[in-house]
1. Say we calculate relative contact order in percent (Cα under 8 Å, 6 or more apart) for every structure; which of P, Q gives the highest result?
2. Could you figure out which one of P, Q the value 2.7 for distance in nm of label points 7 Å out along Cα→Cβ at positions 132 and 172 was computed from?
3. I have -3000 for helix-only ellipticity at 222 nm (-39500 (n - 2.57) for each DSSP H run of 4 or more, over all residues; to 500), calculated from one of the structures P, Q. Which structure is it?
4. Using semi-axes √(5λ) of the Cα gyration tensor in Å as the calculated read-out, with 31, 21, 15 as its value, let me know the right label among P, Q.
Structure P
Amino acid sequence: MAKPGAVCIVSGGLDSICYAASLAANDGYDLYLLTFVYGQRAKREIQRARYFAKVLKAKDHNVVDISFMKSLYGKTNALTDSRQKLSHDFSQSLVVPVRNAIFLTIGTAWAMSINAKVVAYGAHTGDILHYPDCRPAFVSAINEALNIAESDAIIGGMRQEITMLSPAVMGLDKPTLLKAGYKILGERIFQTWSCYSDGVRAGKRYLHCGRCESCINRKKAFTTAQIEDKTDYATESRGKHKDKAK
């Protein structure tokens with residue numbers, strides 16, 4: 001019997017990779033991974049997404065170039081404009097306008113085309129305070145709107161109705177998500193890329209900066225999950241873990 005398909009939006013970061021791994025290992029989905037190039041500074045995360053597509057044995061992995069969006073975001077966004085300082089704490093400059101709405105819409109178009117049942121992304125309960133497009137209410141609204149957009153084809157049997165999932169929808173926080181991912185991926189979890197920058201060069205390797213909000217949240221999650229963090233941070237220069245992702 002064929003497994004149900006899930007289109008998973010993955011950045012190459014901790015949250016999205018852990019959730020995709022969980023959907024495959026624990027819920028029995030075939031994975032169709034979707035990664036976006038939207039002009040982000042952290043291009044290294046795209047490399048990691050490709051690495052994990054192989055690790056997770058994804059049925060397909062599409063890397064979609066929407067980097068033209070960078071010019072629309074202008075100088076106000078720190079994730080796309082390298083002239084902006086990356087904050088240690090949350091700042092509105094870290095919010096890419098309606099990013100998840102764009103990602104989920106494109107993901108749904110692909111899911112409906114391949115008759116996948118689920119579209120998923122890695123937003124967890126810790127995201128919902130500052131990021132409205134990570135909140136369950138947003139997921140419910142856009143899920144309904146996109147199903148309505150294809151309602152005639154769904155009623156006629158040409159398309160499947162889509163269900164959107166995320167850790168936040170399931171009530172999962174980052175440490176819980178991390179534990180689930182670590183159980184499946186083991187040491188490979190340290191190949192995920194969380195840093196908002198494109199890394200700090202140290203010889204032939206690139207390290208997480210250790211200072212941006214995302215690096216700090218990564219450290220906190222490992223501490224709370226009681227998992228030894230073997231990520232190489234430039235702020236610590238421990239050099240215990242070598243980057244093997246190609």
Structure Q
Amino acid sequence: MMTNKVLKRVVLAGIASTSSMAWADADYSNYGFIGASSVYGQSVFSEKNSPQFSLEPNVFYNGDYGFVDGSLVNVAILPWLGISGQWRFAEVSDDVNDIPAGIDDRDGNAELGFTIGTVGARLTYLHDVSNVTDGYEVQLHLGRSFDTAINDFTLTPYIEADYRDKKLSSHLYTVTSIEAAASTVNAYQSGSSWRYQTGLIGIYTISPEWIALVKAEFEHHDSSSPLVQRDNGWGVTVGVAYNFSHWLK
């Protein structure tokens with residue numbers, strides 16, 4: 001039987017990571033799917049040295065009304081401008097990662113902002129609206145899909161750079177003196193920071209209504225916080241999804 005921690009990982013782990021689908025508009029307009037994947041990987045915040053398994057939801061939509069890319073929702077108000085919202089799921093939390101004992105969980109939070117660009121090439125500004133961090137993040141995301149020699153199989157490389165202001169970074173990375181006294185890590189005060197992510201996504205069309213997904217993703221948090229346990233986090237994902245694109249035509 002799964003423990004409560006594993007059950008929460010099943011629901012949250014994939015969305016907590018940015019697990020972007022990053023499809024290019026030219027190839028995936030009026031396109032969408034929903035499914036689930038198995039993930040084998042290691043978070044930068046996990047105290048354990050061995051990789052872990054988790055389950056991850058896969059949600060994507062790109063069409064006339066905007067796009068949904070993982071936990072990021074963008075409603076188009078102009079062809080290149082949209083109102084964006086995101087729920088930032090907790091990563092520094094013992095519910096989803098094995099963080100050091102004595103460190104308080106960092107709550108997730110709701111964010112609103114705007115996106116300039118498209119799902120495959122975009123600049124997004126998101127600000128906390130739930131009075132958890134009172135901070136903001138600016139995301140630069142670039143991705144492009146390519147056909148391969150294998151019929152019905154495409155590859156999408158992507159890169160993303162996220163600037164996190166001092167308030168958001170402090171919420172994620174700062175270690176208070178109280179936490180330091182209760183744990184084995186040193187006190188730390190965070191300033192603003194950067195997070196970098198890159199990956200390669202493969203999609204294989206099994207049938208008009210079903211697709212297979214494979215992903216390899218890597219991330220780096222440019223922070224000296226002792227909560228960052230390793231230089232790079234990574235994950236390998238395999239899953240299936242229902243393609244509801246025929247509803248959008």
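1. On the way: P: 23; Q: 20.
Between P, Q, the highest calculated value is found for P.
2. Details: P: 2.7; Q: 1.3.
So the calculation was done on P.
3. Working: P: -11000; Q: -3000.
Corresponding structure: Q.
4. Working: P: 29, 21, 16; Q: 31, 21, 15.
Of the options listed, only Q reproduces it.
We did not get these values from a lab; they are worked out from the coordinates using the rules stated. Since the structure is predicted, the reported quantities are computational estimates derived from the model, not experimental observations. Cβ atoms are built from the backbone, for glycine too; each structure is taken alone.
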